[in-house]
Structure 1
Amino acid sequence: MRHLAGIFLWLGLLTSAASALMAPEYYRQARAEAPYHVQVAIDKVTLPDSEIGSCLVAGKVVETFKDEGGRLAPGAPVSFGVACYRANAEVPVGGVIWTGIEALEKARFIEVYLVEDGQGFDLALWNSRIVEAPTEDPQFPVD
């Protein structure tokens, strides 16, 4: 009986976590429609003052997979915000894909899908992934 209770608890937690995010096709569509898809060597991460917020990531493009605007060739400087949180912080329920500050501070490279926001670049629906090293092929493909 305790075994069944554990299974139902696990299923409930899984359902709660899944309902906190948007359907995967929305993130996939944002990746497909993003005009920029690059890997970036991280030079600096500026942390928010609060436990959750936007970390400003600045670096240089090291690999370009998609560059519709012709602005992000390898070597180009780029900066963008990444939704981030400190360990043990309570993040709001919703469609935001959060990245741990500790992981982001240690990261040397990040693969991102970007859109222009009028003043620079922003992540396309929070689509980013820390990567170990740059590669010729995407490590975070559209599909």
Structure 2
Amino acid sequence: MSTTGSWNTGEIRPWHRSQKKTSKKITFGMLFVAPPRLPIGFNSLDISKDSNPLVRVIATNITKDSFKASLNCWGDTTLYFASASWLELSTGHLEYQSGEFCTVDDHPWNKPQMETSRRISFDRPFVTPPKVIVFLKQLDIANDKN
């Protein structure tokens, strides 16, 4: 079984009260037999134009009935508002496969590349070509150049 969910920083604080970390305990709509897989990513960001976009969405403390969702920033970033969406994928639900790729798996964070790509291999083959969803979980970008 799988379901989806979303939340935003506006549920915790007003947009004009920016803070570095905003978290919320999310309770699943159903009880899972084991902690579900939880692909998660941004679906909106409102960041000051005067700072570098340094933001991350993470899911921690994943249990059979809940998890902690966090929308965070660091450095000089001013995060006014952000929202995230996720898929709740039970371990027995084999229709969906999930994984992660981070550019630092390819090169060090302090040696940026013009292009980074990676071939993603699935654990099990699909009978037909799959539909793929990509979530952005973290941005670490300089605002003074492309």
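Where a number appears in this text, it was derived from the coordinates with a stated rule and is not lab data. Just so we're clear, the structure is a prediction, and the values are computed from it rather than from any experiment. Cβ atoms are built from the backbone, for glycine too; each structure is taken alone.
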Which entry (1, 2) yields the derived value 16.9, 49 for Rg and Dmax of the Cα atoms in Å: 2
One of 1, 2 was used to compute relative contact order in percent (Cα under 8 Å, 6 or more apart), and the answer was 33. Which one was it? 2
Calculated from one of 1, 2, helix-only ellipticity at 222 nm (-39500 (n - 2.57) for each DSSP H run of 4 or more, over all residues; to 500) reads 0, and the structure in question is 2
Work out the source of 1.0 here, i.e. which of 1, 2 gives that when distance in nm of label points 7 Å out along Cα→Cβ at positions 29 and 93 is computed. 2
